[in-house]
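Below are structures written as structure tokens.
Since every read-out is calculated from the coordinates, none of them should be taken as a lab result. Computed from a prediction, not measured in an experiment: that's the story for all the values here. Cβ atoms are built from the backbone, for glycine too; each structure is taken alone.
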Structure I
Amino acid sequence: MTTIDAPARTVGGPDIVQERRLVTSIPGPLSRALMTRKTDAVAAGVGATLPVFAAAAGGGVVVDVDGNSLIDLGSGIAVTGVGNSHPRVVEAVKAQLDAFTHTCFTITPYESYVAVAEALNRLTPGDHLKRSALFNSGAEAVENAVKIARHHTGRQAVVAFDHAYHGRTNLTMGLTAKNQPYKNGFGPFAPEIYRAPLSYPFRDGGIDGVTAARTAILQIEKQIGAENLAALIIEPIQGEGGFIVPAAGFLPTLLEWSRANGVVFIADEVQSGFGRTGAWFASEHEGIVPDLVVTAKGIAGGLPLSAVTGRADIMDAAQVGGLGGTYGGNPLACVAALAAIESYASEGLIERAGDIGRLLIDRLTALQASDPRIGDVRGRGAMIAIELVDPETDAPDAALTARVASAAHAQGVIVLTCGTYGNVIRFLPPLTIGDDLLTEGLDVIAEALATA
């Protein structure tokens, strides 16, 4: 077991003192003043989960402009898996800044892009011949995965699943299941996108994964037709949808059917990739080898980068010039990714995710035993969630969820909510967080539940 008791440090970045410290109310006066400026200058549609402004972050804490130190159980939505401002990432980016910031890889290439592609080809599931292409965001990578699949198959239809989240661009909004706030008022959406039922063990009556997959397949065959289907895209563990882990057998059965029918199987590992679940990729827990894997978030230590990696014959289907973009695979992001990947591999962070998961599961399961409002505890590694419900009916309790999150925020703990019904609290701590901070954060959550 990898136990981290982070030493108290000073200065900034990764050397921040690892403690929860409240010197003002949350938000403090400087954050309130900045929030007023945000309201005046930033579009209203750009929200903020906590009304505090960050000044520094590292290890397992975020320090705001008022000097409050908050326990970070969100990692910027699973982005800073190696910790914020990891020294290896910082040094790599500094060195690249001294060389050049941009040339556009599709104009004059550079080695770091190739090195990232080589690393992704090596690390993603399967030992087949692979290719990779780099982009900027998860949504952009998802769109390109769909483009590639359509070009390869000559088909147009794409299937996504209930509770899915794949992005906020026009095509990816169509793939995303949740209306508010992601889709409402933004249509019409891209055509030829269809939805199939997901395996949701807590809410589908205990149906086994193979049966659930066969139900989805039957719907796909009857409503779309395999001969029209270019791709099936799914998150091995859903993110925004509520950290839903499909029942065993669901994903392998879908993959087997996809292979038999020439359908490209796309695993969206944007939130679940890069050690988050205690493996490099969540697909590994299910023993599946997707045709294409979409990555982003934890790939580059906080810099914007995403990728599509997959079977060479599929990835090479698009014509020269059909993939790319001005900033895709920016050199600063590429060297950051190489540094982050080295950190995951050499610092025991993937194993650490498993240890974090065991600590979270043990504590949250103990809370569940005495609090029937915790309907479900689920997830893998450092990607764990609780679903809050009415204990009499198991109906989703979004109001309770909001109260618990708000109370935790007020006490200096960053937690995020999610789920189609808004009733899930998710835990995504940096893999560098110490056991002491993680335990203290859970103490705050327990108190928030008790007093909600």
Structure II
Amino acid sequence: MTPAPPDTSIPTLGPCRFPSPLHHFGTVEAPFKTETDRILYHSHLLEDGRDVSTPSYEEAGPREKIYFDPPKTTVGIVTCGGLCPGLNDIIRGIVMRCHHQYGVARTYGFRYGYEGLVQRYGHTPLLLRPNSVEQAHHFGGTLLGSSRGQQDIGEMVDTLEDMKVDILFVIGGDGTLRGAAEIVKEIERRGLKKAVVGIPKTIDNDIRFLDKSFGFETAFDAAVQAVKCAYVEATGAVNGVGLVKLMGRDSGFIACYAALAGSNVDFVLIPEVKFELEGDGGLLESLRLRLLKRRNAVIVVAEGAGQHLMETGDATDASGNKKYGDIGQFLKDRINGYFKSRKTEVNLKYIDPSYIVRSVPANAQDNVYCSRLAQSAVHAAMGGKTGMLVGRWHGSFVHLPLELVIHGRRKVDPTQELWHSVLECTGQPAVMK
């Protein structure tokens, strides 16, 4: 069972004195929330019957009193890291809510990730208005641009001060949120009253203590199409093998869900479950037996799987993440070499749809999810919440402290139902050694 989070309290900038504009939004009273509205962390009992319902999250939603005076408030938005379906939906949602629901004075979009918060790079911020973002959700990517890599925290906070930005919305993954936590610390060190609210973005769905991250459903939907193509290629040739590499550095959720949705996959390889190539129980021999039985096979591999099989060294990327070897190309060469050594015909087609998967526009379900995440983020920030992110837990939108989620990633648990569903669906050996 997942351990309870140690502390779920959310910092606030101070007392909220301004009546929310949502009092006057239409004829229906807004569903205001208070700090006593909580979402339970656990939804069940422990095995020994003890009630563990005490840990809880602060529920997201509008507050009756807000911290910032909207006509005097300036908002900033930044998108960092790799692309992900739904980024433009989040940007659009924030701009629309700030302008229409709260009447915020100015909303700036900082270009090319955290670089845009460092003035010496010369990236001029965009002034975002409803008419400039109203069609943004129809397009993939991010209209603000993105980048990877660490920037000087002091310089970024200098920019926020110079532009009189009161609220910064940070949209990004694990490294981006760690950067946001450092920005919060620098703001507090200077004694400033600025809110920093994160919206977690990771195509790998690996943010801890959340049901899911935005863009994931769109991503695995696109991945399913690649898996279907691999199946068609595999069935169209003698001993056909369709090999598909999907995103997932440390978590294999996309690979698992794409295999379950496609239902024509024979092997799923993920970072959480080690496998070997050689030997009677290895992948190569298991593949040979599968081809003898069915004459074709489809393999789905997450990008972070099988790294122990390759010499990757200690090189890192701009964000400080270890550079991984190309497991897709590695498997392609080893599979072809194995069957060639046995003088057995094999027709392998290798598909890597990574940039297609992450660059498509969000589907309808993610579109709605992004809209509600943006809405929750704006409500939190206007209420003076800071050092936090918004997400969904047990179907409800909640506030989580940044410090809670930046230490570690959510992973597929090989002992739980998801991985066992994959094993049942594929029929692959539970252990390939």
For which of I, II does FRET efficiency 1/(1 + (r/R0)^6) of positions 142 and 406 (r between Cβ atoms, R0 = 35 Å, to 0.05), calculated from the coordinates, equal 0.65? I
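Please state which of the structures I, II yields 2, 9, 14, 15, 13, 11, 9, 8, 6, 5, 4, 3, 2, 0 when P(r) over Cα pairs in 5 Å bins from 0, in percent, for residues 158-293 alone is computed from it. List each step's numbers first, then the result.
On the way: I: 2, 11, 21, 24, 21, 15, 6, 1; II: 2, 9, 14, 15, 13, 11, 9, 8, 6, 5, 4, 3, 2, 0.
It must be structure II, since only it matches.
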Out of I, II, choose the structure whose coordinates give helix-only ellipticity at 222 nm (-39500 (n - 2.57) for each DSSP H run of 4 or more, over all residues; to 500) equal to -11500 when calculated. I
Value 3.6, calculated as distance in nm of label points 7 Å out along Cα→Cβ at positions 190 and 222 from one of I, II, is from structure II
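Starting from the value 1.5: which structure in I, II was distance in nm of label points 7 Å out along Cα→Cβ at positions 286 and 342 calculated from?
On the way: I: 3.4; II: 1.5.
Computing distance in nm of label points 7 Å out along Cα→Cβ at positions 286 and 342 on every structure in I, II gives 1.5 only for II.
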Assign the value -0.17, -1.42, calculated as log10 I(q)/I(0) by the Debye sum over Cα atoms at q = 0.05, 0.14 Å⁻¹, to the correct structure from I, II. I
